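Structures are listed in the sections that come next.
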Structure 1
């Protein structure tokens with residue numbers, strides 16, 4: 001039985017996009033609905049920054065600036081103490097539908113940022129979302145379209161495969177496709193796992209060094225580990241019903257951090273830990289998180 005400890009007891013509404021910062025020995029993540037970016041070290045020291053829009057996901061740069069994908073733009077942030085920051089807009093997006101924002105995102109091993117978009121009201125069941133790419137060309141795409149709630153972005157250790165999911169109840173699937181890091185071109189998407197009959201909806205994910213794909217089973221209170229053939233090796237229970245995204249970190253990249261969401265039905269939060277970030281030590285080792293390095297020309 002995997003034992004999870006509380007890492008951050010400050011409840012987020014929608015905790016997402018955890019990233020381990022090996023330079024600073026700290027975890028970064030966002031609370032989408034409160035429009036905040038958080039940073040916390042292992043000793044509990046914590047800082048937060050409030051942004052003008054919801055932040056769907058973040059990435060770090062080599063010099064520890066933060067790339068933030070929000071509702072209408074992607075910004076490069078220089079974060080300072082006491083919630084102060086400087087922002088430079090790197091890209092703007094015109095969504096195909098109203099009421100959309102960026103959601104899950106991650107850098108590939110070459111330093112590009114891949115970004116999913118979604119209609120914020122999941123009740124509309126509108127699959128106007130897709131995956132875009134930010135690099136020297138600016139923001140281009142979508143390269144994958146027809147998604148309700150894009151999630152689960154992760155890249156294999158050799159950088160040749162991209163994984164992604166759609167966590168909406170109408171989809172609940174995980175796909176993978178080849179990626180050419182030299183050109184950024186994606187191959188044909190193929191079904192990796194259909195989670196319709198498995199516990200939870202496929203939310204945020206991470207890859208370990210052994211080539212296993214770890215993904216949060218939202219609504220089921222579990223994190224599932226799939227091998228490269230799509231076989232579920234194990235499922236670990238977390239102390240809240242709605243785990244959102246996981247990340248490997250710690251000194252040896254063997255600590256699994258998991259963010260969470262406060263359910264609309266508070267009765268489901270039986271432990272009172274929904275919205276917290278928890279961590280557990282695993283036998284598996286993660287991969288270092290790539291940083292964003294392929295900057296577009298200034299707007």
Structure 2
């Protein structure tokens with residue numbers, strides 16, 4: 001299991017400079033990847049392009065960029081540019097977002113989310129390979145469209161998938177999935193089997209399972225969980241994440257978080273690895289002023305033991 005860090009999850013205080021600084025720090029500490037959330041703040045793909053110019057080894061990916069606001073051509077063009085900037089270390093993580101965002105904030109239809117993603121990938125993936133695209137669907141109609149970005153022949157695509165239909169689609173067409181608020185039992189019995197079976201049936205390589213969860217090294221477990229539960233309460237209300245929490249028997253995000261001392265966190269990380277997680281995406285919970293640094297150092301120290 002490879003270790004990565006989640007960045008940009010807050011709408012306050014996130015700058016391109018802070019993302020670059022974290023990428024450089026994570027690379028120096030031996031982390032395999034840095035994943036950036038795309039919310040209502042700076043653009044994640046653009047910020048990772050800058051980080052790609054300032055680093056040499058670390059994988060850089062979005063977790064995730066919503067599809068509805070961007071035409072597949074715009075997404076492909078931006079992803080290919082960031083791949084060029086980073087020396088082909090960029091991974092494009094995409095997702096549907098949520099009905100309350102797509103309809104309530106953007107004023108778009110969320111009536112056919114799986115069809116939307118299926119057609120979106122039908123246009124996006126060949127564009128990322130530099131192929132000419134002609135596609136006639138219900139939602140997208142593309143004629144004679146091609147993108148040429150020198151030095152980039154393709155970009156890996158990860159699809160945020162939690163439900164059965166989306167997992168099967170991700171397995172057939174994408175390179176894996178990125179989860180959030182999903183525990184080891186649900187990954188082992190739901191996420192990993194559906195994803196892997198679909199990939200195998202399509203003749204594709206074993207897919208990546210990138211599991212994002214809050215984590216913090218602390219002896220003040222109850223207080224930390226309470227703070228995480230408050231700060232991430234929205235994720236217990238969104239239907240897709242609520243379904244994953246319910247599958248795991250969690251009351252809310254505070255229960256899903258990995259919280260405790262070194263031995264407790266090692267055991268929790270080992271459970272994720274044994275459940276089929278290929279990449280742990282650590283969202284370090286800053287429950288107190290020293291929480292980020294000590295959790296970062298702990299993860300950096302143990303990552304080699306939990307591969």
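Observations on the model:
- For the structures shown (1, 2), mean count of other Cβ atoms within 10 Å over residues 90-97 is largest in 2.
- Label whose coordinates, when mean count of other Cβ atoms within 10 Å over residues 122-129 is calculated, return 20.9 (choices 1, 2): 2
- Origin of the value 0.55, where FRET efficiency 1/(1 + (r/R0)^6) of positions 106 and 194 (r between Cβ atoms, R0 = 30 Å, to 0.05) was derived from one of 1, 2: 2
- Structures 1, 2, by FRET efficiency 1/(1 + (r/R0)^6) of positions 26 and 250 (r between Cβ atoms, R0 = 30 Å, to 0.05): label with the highest value: 1
- Answer label among 1, 2 for the case where distance in nm of label points 7 Å out along Cα→Cβ at positions 66 and 138, calculated from the coordinates, equals 2.2: 2
- Here distance in nm of label points 7 Å out along Cα→Cβ at positions 266 and 282 was derived from just one of the structures 1, 2, and that gives 3.3; the source is 1.
- Parent structure of the calculated result 0, given that helix-only ellipticity at 222 nm (-39500 (n - 2.57) for each DSSP H run of 4 or more, over all residues; to 500) is the read-out and 1, 2 the choices: 1
Read-outs: derived from the displayed coordinates by stated rules, not from any lab. Fair warning: this is a prediction, and the values are worked out from it, not measured in the lab. Cβ atoms are built from the backbone, for glycine too; each structure is taken alone.
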